[in-house]
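Multiple structures follow.
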Structure I
């Protein structure tokens, strides 16, 4: 008889310049960062018990990011998805702060030319927004297209990273 390992999930909600962010951990490792009203946001009953303890370093790094002091996150992540989705999410983490690439460019980078639509679908299912920067992917013409957190948030995040927004502020 095979037993299924027990998975512990916790969550906490923090404030940000982009609204409330729900952080979710699986076995103490960040597995989700969800915005209010986000498309593909899992049901709240799947987030586990409220417990801020697993998120101390995540909250510290997000605070540094939102004040403009941090450009690259260094956190262990639990990215649950298909192998293709995980490859897309890894590719997102290679897009430099303040820069963008198109879905087609990301597909090409991943060795999957012609898979821009599949890259877009995987991008939209990214469970750890901001930290895995799906907001840095734009349409082929450079236009803003799809963002689970809404196009207004995507524009604000891009403006912030480019230094053209007024988002820099202390949270903590």
Structure II
């Protein structure tokens, strides 16, 4: 249902403005964005406006956390599951802020992804090493009343939509 709603889209320009505003306090921080696939919300305008190092996720295998490689506009390689990522010779970075794609979300900071658990494993590992901010982005039409959370699910800190920015209390 949420993926079908995402396909209907929303106001990308409004989402860009809200995401740029949400990222402003994180100037200088290492930001992990993503290269959109299918009809995912596009974070690239906000990534381009970020004042700090950028990196993109790399899927290294099933049931493994993501690795992040520096990206400064160089051509990307095709990865598993339709992803695009920097070449293996791009330096690995540890993000302090992550823009997380969403299939669906609720107001408690729970998210639906694609079922691989990549972001949950990644956020858990990053949070064990220090503070990290996870910002989910979606069109407002992707909101669900409630998403059941499992013990391994990692909540988001903010959710940015084309209508609003939700700060999730933890």
Structure III
């Protein structure tokens, strides 16, 4: 998957966000039978202050959160089912899935509070976010069941324990 990462916060230099995101994307593509060369995502690696502003601007919640996702296109999700996955042309440019913002302090705090390895927690958040870009959601119980079971399978494929 083509991954464009903008590291806005120096704390992100302590981990290999590029590798973690690429592994997450590869795990998703393998699980869903997608060609990773046909897709692209953009990631903003920021801090709590920046993500709080984004969260306020886009969700009306002026607090930090771990990660935000903006799909490039509106995807209709049938209740409790898989969304229609994109099928980009083999000879065109990679299909832009959308944008992700991830906050270092919140991710680090959550990993510590939950007794998780930072990279494992970040891998989960990247899998979760990219699935949102593909049209998955967890706004209701049937959709959450589909999304969380898929996340668990992808993370197991990557050697990461079930986060749920």
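A short reminder: the numbers here are calculations on the coordinates, not readings from a lab. All of these numbers come straight from a predicted model, not from anything done at the bench. Cβ atoms are built from the backbone, for glycine too; each structure is taken alone.
If Rg and Dmax of the Cα atoms in Å computes to 16.1, 59, which of I, II, III did it come from?
For Rg and Dmax of the Cα atoms in Å, the value 16.1, 59 is produced by structure I.
With helix-only ellipticity at 222 nm (-39500 (n - 2.57) for each DSSP H run of 4 or more, over all residues; to 500) coming out at -6000, pick the structure among I, II, III it was computed from.
II
Check the numbers for mean count of other Cβ atoms within 10 Å over residues 87-94 across I, II, III and tell me which is largest.
Evaluating mean count of other Cβ atoms within 10 Å over residues 87-94 on every structure, the highest lands on I.
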